[in-house]
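Participant: As C-alpha cells, here come the structures.
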Structure P
Amino acid sequence: MLVWQLVAQQMSAAILPTPQRTVNALIALIERGELQTAWGQSAVQVAVAMVLSALLGVGLGVLFGWYRKLDQLFSPLFGSLFLMPRVALIPLIALWFGLQDVAKVMLIMAFSFFEIFFTVRNGVKSVESEYVDVARAYCVPQGRTLRTVVMPAIRPYIITGLRLGLVYALVGVVLAGFFLEANGIGGMIYDLGSNFRTAELMAALFSVMVVGLAVNLGLRQLETRLTPWQVSR
C-alpha cells in the first residue's frame with residue numbers, strides 16, 4: 001500500500017490513482033448503486049452457467065472416468081478443446097447465440113465446464129481399485145457401486161472442480177462484458193477503462209478480486225464440512 005501511494009504520487013491520476021482516490025471511487029460506485037447493479041447482472045449469468053457446467057461436468061466426468069473405453073475414444077477431442085484458448089470461441093458464440101445473456105452464459109460455460117469435467121474424471125480414475133474390487137466381489141450392481149462407493153470417494157474432486165470452475169467463470173464473465181453486450185461487471189470495467197476513469201476502474205477490479213477470494217474461501221469451507229477426512233490428513 002505504501003509503495004502504491006509513493007508511486008502514484010509521482011504519476012498522473014489518469015494512469016495510477018492513489019489508494020485514497022481508489023477507495024473514494026469504490027464508495028461512490030456503491031453509493032450510486034452501479035457496482036451492485038453490475039454484479040447483480042453478472043451473478044445471474046454466472047449462476048446459470050455454473051449450474052449447467054456442474055451438471056454436465058460432473059455427469060460426464062463420472063461417465064468418462066468410469067467407462068475407460070469411452071474416455072479413450074473421446075479424450076483426444078476433449079483434450080484439444082481444453083487446450084484451445086477459449087477466447088477464440090467468442091466470434092462463434094456471438095454468431096450462434098447473439099450478444100446478450102444466452103451468449104454470455106455459453107461463454108462462461110466454455111471457461112468453467114472443462115475444469116469441472118477433467119477434475120471429476122480424474123477423481124473417478126483415482127478411486128482405489130480395492131474398493132471397487134470388493135464391491136464387484138459381492139456382485140454389487142454397477143449403478144449401486146457408483147452411488148455408494150465412487151460418488152462419496154470423489155466428493156473432494158467435485159468440490160475442487162467447482163472451485164476451479166467458479167474461478168474461471170469469473171474470467172469468462174469479465175471477457176463477456178468486453179466482447180459481447182457491455183453490461184455486468186465486465187461491461188463496467190470496459191466502460192470505465194474506455195473513459196479513462198482509472199480510480200473507478202481500479203475499484204471495480206478490486207471488487208472482482210474480493211468476489212474471487214470470497215468464492216474460494218466459501219468453497220473451501222464447504223469442502224471442510226463435506227469432506228472432514230481430507231482436512232485431518
Structure Q
Amino acid sequence: MPMNQPASASDLIRMHLARVSELRARAQAQGLQAAVDNIKHLQARRFRGTYADFLEHARYAPATRFFLDELYGVHDFGSRDAQFARIAGALERLFPEAVSQLAVDLSETHALTEVLDHQLALHWLDLDGSLPPAERYIRAWRKTDARASRERQLAVVQHMGLELQRLTRMKTLRLGLRMMRNPARAAGLEALQHFLESGFDAFAALGDARPFLDTIRQRESAWVDALFEKDLASCSVSLDNELHRGT
C-alpha cells in the first residue's frame with residue numbers, strides 16, 4: 001500500500017486485531033494473564049456499579065448490557081476477533097460503509113482496551129498485593145498515565161453508539177442480518193453474527209440514543225478525571241462503593 005494512501009477499513013481491522021493477539025500472547029508469556037483478568041473483572045464490576053440504574057431501566061438495559069458484554073466483558077473474544085479478521089475485506093464489499101466503520105470502531109476499542117489493561121496489569125503486579133483492590137487499581141491507573149488513550153477510547157465508543165443508532169434505521173439491513181443467520185452459522189461466523197444482531201437489537205430499543213450516550217460520556221469522563229486527579233483516599237472510597245454496587 002503506498003505511503004500516502006489511507007488505510008482501508010479491512011487494513012485497520014486486521015491491524016487492531018493483530019495488536020490484540022500480540023498482547024494476549026505477551027500476557028501469557030510474561031505471566032500477566034491473571035493480573036489482566038483481575039483488572040478486567042474489577043472494571044466490569046465498576047461498570048455495573050456506575051450503570052446500575054441503566055441495567056434496571058427497561059429502555060436502557062439492553063444497550064447497557066451490550067456495552068458490558070461485548071466491549072468490557074470478561075470473555076474470551078478470540079473467536080469473534082478471528083471471524084472479524086477473516087472477513088474484514090468482505091465487510092467492505094458486501095455491507096454499507098457504516099457497517100465496516102462499526103467493525104473498525106469495535107476493533108480499535110478492543111485494541112485500546114487490551115493495551116490499557118496490559119499496562120495496568122504490569123503496574124498492578126509492581127504494587128503491594130496487600131493493598132485494597134480499589135487503591136491498588138487507582139495507583140496502577142496513575143502510573144499508566146494514559147489520559148489521551150482513555151479519552152480516545154471513550155470517543156470511539158461514542159462514535160460506535162451513534163453508528164449503531166444510524167444502522168438500526170436501515171430496515172433492509174436489519175432484515176438482511178436476520179437472513180444471514182443460517183449462512184453465518186454454516187460459515188463459522190456465529191460470534192460475529194451475534195455481535196451485530198445484539199447491537200442492532202439493543203440500539204433499536206433505545207430510540208434516540210443520544211441521552212444514553214451523553215450520560216455515558218459524562219459519567220466516564222468524571223471517572224477518568226477522578227482516577228487521575230482526585231485525592232487518593234477519597235477516590236478509593238468512591239471506587240470501592242462503586243465496586244460494591246456492581247457485585
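Participant: Supply the structure label, taken from P, Q, corresponding to relative contact order in percent (Cα under 8 Å, 6 or more apart) with the calculated value 32.
Facilitator: Values: P: 28; Q: 32.
Checking each candidate, the match is Q.
Participant: If Rg/Rh (Cα atoms, Kirkwood Rh) is calculated from each of P, Q, which structure is the one that comes out at 0.97? Write out the running numbers ahead of the final one.
Facilitator: Numbers: P: 1.08; Q: 0.97.
Source structure: Q.
Every read-out reported here was derived from the displayed coordinates using simple, explicitly stated rules and does not represent laboratory data. This is a predicted model, so every value here is computed, not measured.
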